Structure 1
């Protein structure tokens, strides 16, 4: 059986000692996939026990104490934990559903700023891009089966969504991209591989199909 890594929830990139940048993501998708895999044993009977590792945000950990999540905070913390797992499991299955923050304050600025004083009329933050974790997975684990996720901007057509997902598949070398639009998170989901695009009217059906596609 191939080991499986699932990421879920949103990163928290520090602004100062108590504030952070994050996204509205609960981790429910990754949690649901992890529970379904565990319930199914991960593969055919007699194939051995499922080796499942889940990296989750603090919120995801609180939602799913049964999964024994390894908790991450910032984008860089998630990157370090994923790199370690991928290097140890170069032929594993990676389902990267976490909502990863694209921007951060400079680490040096965060360390020096302490707590930004309250009561100011205006606060200006200078943000820099974070490393693109999903772009590095196949460098760490060339034999991995990679599932990446894409939530496109509201208002995209299905044709545009497919093009966006296929471009992500090429850039990241993803074996499968789970794609939908932010204004239709529960409907009109695409599963895009190198050769095939499958459309699902319901998110639940797309997740079921995703589970059936995983080579575990």
Structure 2
């Protein structure tokens, strides 16, 4: 069993939780949740209800785009190619700004295959020690459909900065690598991951979490 951990959200953390929760609630036309981060996770579970995996990802895509003005996205795609420096800066920014969502994390080195096919070592990876979102939800489908796949697509397609996220469902850690083009969903091992043992609605007989393609 995974050890329970207490997160002490700062004022900025609470503001970000409220802001993203409001955007999510608006996206599915429901009331704002109560309870801070736990309410945010409950709202995520509401997004899964009655929606296919593709529809869930579409909801999150709308939320992410609502957080960044379209002109800003256009300027980033237009003027910032995914150079080593840009990828390194994105990793630093993610490590600073995403801790409220995923818990403690740090920038690390990674071997990244660039668009030119050359593999380079660069500090453009973020190691998440134990993902708060996955730990609190205990749901593979929520991790993949509402975090991993839409976040990868948002950075890769909207920002023009490739991102690959690799969750470890054994120790609940995760690695985000900026500059690395993500694999196609059908070839990604995360999309065939079975339920976690602590998932309240796990189906041990299913080869993959049923919520990955519900």
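Given a value of 136 for volume of the Cα convex hull per residue in Å³, point me to the structure among 1, 2 it was derived from.
1
With distance in nm of label points 7 Å out along Cα→Cβ at positions 170 and 202 computed per structure, which member of 1, 2 shows the largest figure? The partial results should precede the final answer.
Values: 1: 3.5; 2: 1.6.
Ranking 1, 2 on distance in nm of label points 7 Å out along Cα→Cβ at positions 170 and 202, first place is 1.
Given a value of -12000 for helix-only ellipticity at 222 nm (-39500 (n - 2.57) for each DSSP H run of 4 or more, over all residues; to 500), point me to the structure among 1, 2 it was derived from.
Corresponding structure: 2.
Just checking, which of 1, 2 has the largest value of mean count of other Cβ atoms within 10 Å over residues 10-17?
Comparing 1, 2 by mean count of other Cβ atoms within 10 Å over residues 10-17, the maximum is at 1.
Given a value of 39, 26, 18 for Cα extents along the principal axes in Å, for residues 18-81 alone, point me to the structure among 1, 2 it was derived from.
For Cα extents along the principal axes in Å, for residues 18-81 alone, the value 39, 26, 18 is produced by structure 2.
Mean count of other Cβ atoms within 10 Å over residues 50-57 was computed and gave 22.1; which structure, 1, 2, did it come from? Each step should come with its number before you reach the end.
Details: 1: 22.1; 2: 15.9.
Structure 1 accounts for this read-out.
Only the coordinates and a few stated rules stand behind these numbers; no lab work does. As the structure is a computational prediction, the values presented were derived from the model and not from experiment. Cβ atoms are built from the backbone, for glycine too; each structure is taken alone.
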